[in-house]
Structure 1
Amino acid sequence: MKQRAFDREQLYLRLPVQLQHAACSVEGLRAHNRRFGGDFPALLADAEERSGWTAEQIAEYRDRRLRAFVRSAAASTPYYRRLFADLGLDPASISGLEALSQLPILTKDTVQAHYPELISSNFQPAELIPVHTSGTTGGGLRFATTRRAHQEQWAVWWRYRRWHGITQDTWCAYFGGRSVVPLTQQRPPYWRYNVPGRQILFSGYHMAPDTLDAYIAELRCRRPPWLHGYPSLLALLAAHILDCSLELGYQVRWVTIGAENLLPQQAALIERAFGVWPRQHYGMAEAVANISECPLGKLHVDEDFAAVEFLPNPEGPGCRIIGTGFTNPAVPFLRYEIQDLATVDDDGCPCGRPGRIVAHIDGRHEDYVVLANGSRVGRMDHIFKDLVRIREAQIVQREPGAMTIRVVPRAGYTQHDEQLLRQETARRVGTEMVVLIEYVDVLPRSKAGKLRFVISELDAGKLDRITL
């Protein structure tokens, strides 16, 4: 399966530019139908109605769904059936959020080791959608979800966007990690069009001092009102605009970010360049937590989407985020360790929307990888999403055009896995990048217990140095 997916991408990258535009639109239509067809309109309407509920109504709704979800997990999966039996615990005793503490925390390693036992017997393979993610530690994870769960997650995400006035027919300039432009391409266009999805997909792998003028020119030409993507990439674009005293020639209405921490200096830079403060939401492929920023700038826990616990962090400040999603009964995750930290704000929010308030999220904090041509690439986790026999990984860079990947392998890791790692790395940063793979037993953590995924010893690669 992996080889077929790899070959399909290689075929795409060999197509002429116009056919790549068409391929992006075909894939965009497929994704649009999967996300927004079927029950999505009703799920979105229900989610928006719950924005006006009281905290008590939301808590009752959350706990009711949680109770049903736990019962289903215990009845239909071998893993949870055995767990409740070993604990001598009646699934009905999990009556709500507070009662979840009776269960052990679920880690990514446990999911990897027991995945077949976590699959519910209530679903046939044809009913499931494959999902893959790397998380914050670089280890790949693959699992399945249902079409309805997928749409419910997108409904919550679009509820947040609609809070800010964004609609589904709004054109968006997307700056992310998708490999839509061949790394060998050395002239514009460094973007491709997804017409059904109303997206201009800008390459995150060609952003260098001598190419960013072309990015600005495309924005001026198309005038998309909405910019969305990784803050590390949007900050690079903003820095170029400010350093070169450029004008976009139109007013951007929205900037939204995701997938990485939004640093204060990035937010300030983006606001100066585009004239609008960036909005953020926090979510993950595992769908065990979601946190959305309201129009007043407060981060609300989406209590109607998952049961989220904030536990003390024994390594330092902040709270560990532990999530129990109740939207994906096909592969239930109860008390899943996300490996991110949050600071909880007890003051609440006057906007009237329900949900506990989070003051700060300590998630991804990654430096850039600097290519030999000066391009800076952020968010390197795509390399590891399908490499399930890597427990953890870390990228260290000491000179442009070369990097070291430190790998903590899982049991069963072979030379074939290393070959796949090199292939995936070449797809993201090119074959000219010199890559050294170093195998270690453990990777160092910060004082707060966090693993930094990309560490640059270059001034040009440091995340807090975001001027060009």
Structure 2
Amino acid sequence: MNKAMASWKKEDSETIDQRNFTLPPTWTPASESRFAPVESINDVFSSGPERQLARKFISFSESADQMIVLSSFLLADREIEDALLAAANRGIRVYVMLASEARLENDDSEEPFDKHVIDQHKEMLARLSGHVLFRSAPHFHAKVLLIDPFDAGSSGILLTANLTEAALERNPELAVELTSAEVEQVSNLLRWAMWETAEHEKLGPEEQFRPVKPLGMVDYPELANGIVATTEQEQSIHECAMSVIDSAMDKLLVSSFGWDLNHPVVQRLCERAQEGVKITILARKRAASMPALLALRRAGATVIGYKWLHAKAIWADSDRAVITSANLQTQGLDKGFEVGVHLSDTRSEWLKYHLESWVAQAPKSLQIAPLLGSLIGKVEVWDQPQFKEVEISEEENINLGKHECESAEDLEYRPEFPAGPSIPTAHQRYYRWEVTAPQLKPKSKPEHRKEKNKSRQSTPYALPVFREPDGRRVVAIRTRDQLQEALSVKVQVQADAIVVDSGAEG
């Protein structure tokens, strides 16, 4: 660009402040605290990389003298499979209650299992068949291990976890060792469920699951000693959850994989939050749970999210608690086959420790309407019906490029800004652009003023006027100090624009 045109260039910028933009509900970073969790506190366990829960499970299996009864949605953990097989080879009777294969492949209420987990589960069936009696039904969701359940030295564990490697090592899960009185109650319940409600059975290694009918000989047990259940006959987990929630004085900790906004238990949690009870919700970040989690957050609860959380428990500062296999939704609290244990002893305090340790290092917290300016870094925005990962920065620089204005007096030209994303990603958007004045086009023809006398001679205007090849009439100038006069000539001759004649230095 020659010197004449250099003076007809203007660089400009503008900053759009977006810090007060209100985002939709957003999962934001909650805590940077990271520490090795304690997986075992006396009789209450959490999952983890040390596999202390799995080791307890295996240790119990190795101690069996007569019988092992296991109930799990599915089984896909090689070490546990080995322990069951070793027990069977020692002459121990092993009974395993599972969900049907059809439910594993097409389940909406439980977490979607990876194909390799389902494949491993099926390999387990082939490997253990002939050694273990399998009974299945689509409603079997309870997670329990019982050792010699009808002997004086019985023992057992109630879990929230399915017996897979991921559940026992990766997912936040819970388990509690049962007392002998609790084992007796669960034993009676599982015996009834196995013989009166199972739909399929698998015995030999070459056999497929075959349909079975109720035995008709095992009565439904009357539950006591803190054992609660969801069956066709009762919904005592539902009742126990309500009772624990209502017992809270100032504080509740609640963990669940599944949440149903319209369920009475979730509605009661909202009411208690509105009453001023400090409620902390631990949940897995799932689209299906968002209506309930948003309602809880709006009611005043703190909602924290984990990618893989699957534990189900409620703790109240009345020193009462419940650990259960049931999600906080109709399929779990009102339908299906679930088992839980009501804790009112020191195990309640140990459960509290596990839940509080998860809260202390929670990766995400749910905010209803955060201001963009309050966030930085990666967040997950609820862009209904899905989550959208957004990385928020302090500033976004946008170069709008070079623009030629219509007329030389329009160097203040502001180009149209492109529409930003529906969810802004920067506190401020910094736009910059460059504007240059239009130049006289080649092959433009000069125009002169025609005199109103008989000579019909033409004389030039105060500043040159040209007709450009496209028919546009323009006033040509060379220096900025000619601009004011050019404006007058432009009006006088009704020109379309003022242009720069860069043919000479200015």
Structure 3
Amino acid sequence: PDASAYVARLGDAKVLVDPAARRARMIEALEAEAKRIGGKVVPDEFLVDECMALVELPHAIAGAFNPEFLNLPESVVIAVMRNHQRYFAVRNAAGALMPAYLNVVNTANAPQVIAQGNDRVLRARLKDAQFFVGEDRKVRLEDRVPNLDRVVYQAKLGTVGARVRRLAALVQALGAGEEAKLAAEAATLAKADLVSYIVGEFPELQGEMGRFYALEQGVAPRVADAIRDHYLPKGAGDAVPTDAVGALVAVADRADALVGCFGIGLVPTGSADPFALRRAAIGLARIALEGPLDVDVKQTFGAAYDQFDGVALRPKDDVLAQLDEFVRARLRAFYGEAFPGDLVEACLGAWDGASLRDLDARIRAVAKFREMPAYASLSVAFKRAFNIAKDAPVGEADPKLFADDAEKMLGERFAGVRSVIETAVAAGDYESALVAVANELREPIDKFFETVFVMVDDEKVRENRLRLLGTIARTLTSIARFDQLSA
């Protein structure tokens, strides 16, 4: 047989070989069937990919369930359909969940018979979920917290109960006032739903069900939201906590995991990261940059380490140093998706490893600086200044020893703009600092290198010129390592 006819012959046998075509047909069938029953499919890319791989020629069949099950939390209904049956949920025009579902099948024969069988199975699954939620409602979240002492988090790091106590103490160390108080309450309850029936059945509902039960039991809405939101972001496409209470618990949760695991030597390798520590580090960055709180990495990790009372961790300085390297590596990858690698490296070289927003401000300011007309000549001059000044003697240049007009001009212009640069840097306004650099130093530093020979025989003049370049280099290094930037 002719191999070129392979796809066509399988098509005649009702097998759609091309995955992209099969996927497109399935989505079209789902949308058409949802429209027929007056709704829209709830998007679920994972389920689309899973079903696409299970069928050969996709068809969609609608089914229904008793509306009484809509009294369950929406996330539970969707989880039952998705996880147990691989059914798609449907919403009406108002966005409310409908008592209906869509099933992807291989054949359109006898759809009513298929739907009746599906309805019967789904009804039993929803009944189970209804029972689990009913049983869970009999126990308040705070009464579940002691049970967390029977759940092991990690053999050397203790139980989830011990971890919850660390989180409650950590948010109070990191926060202040009412927000810290609410965050401590949220941290105490954050993992309580892990020992509920429904989360035992559907682990992906952790946090979501904690919030649901908390609201039912009269917990403050900000605390309830934090129970759910402290897991955010779960992945690259997820939102971050928008409220400071949830953000504070989310930061503490990730810091505890990172410090604890690094403290016992459980460091991610190329093939293994069982505690998702890489994702935790990026989560900290995203919470700081997209959420309501900045994250001081040094302070956060230091405070997190201090909560591990009675746990045998490696020395604090060693753990924090290793975490600093790890976070920098993750930030290189994170920023490397949007900015040139040399720019990111130059800013990391000047960053003190504390505020994540500070690093972000440096990177964005240097990126804008790189677009300025003055950048090309300044970058060359800065590199020369950095290279020459590597072995510069300590101290300030003496204006009385300036022997050349060009060095006098550079010394005067730098003296005039230095306080402007330092004030802007102290305020984290790196963009203004670099605008001042471009406006005031471009001409004098170009002329200096055109007309002045630094390494003259006169020792005093030579060392004075080195001190001038060294002071300029140190001032610029407070923004970025410009010697690491390409032209």
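Any read-out appearing in this document is the output of simple, stated calculations on the displayed coordinates, not a laboratory observation. This structure is a prediction, so every number in the text was calculated from the model and none was measured.
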Worksheet item: With Rg/Rh (Cα atoms, Kirkwood Rh) computed per structure, which member of 1, 2, 3 shows the largest figure?
Response: 2
Worksheet item: Here helix-only ellipticity at 222 nm (-39500 (n - 2.57) for each DSSP H run of 4 or more, over all residues; to 500) was calculated and came to -10500; which of the structures 1, 2, 3 was it taken from?
Response: 1
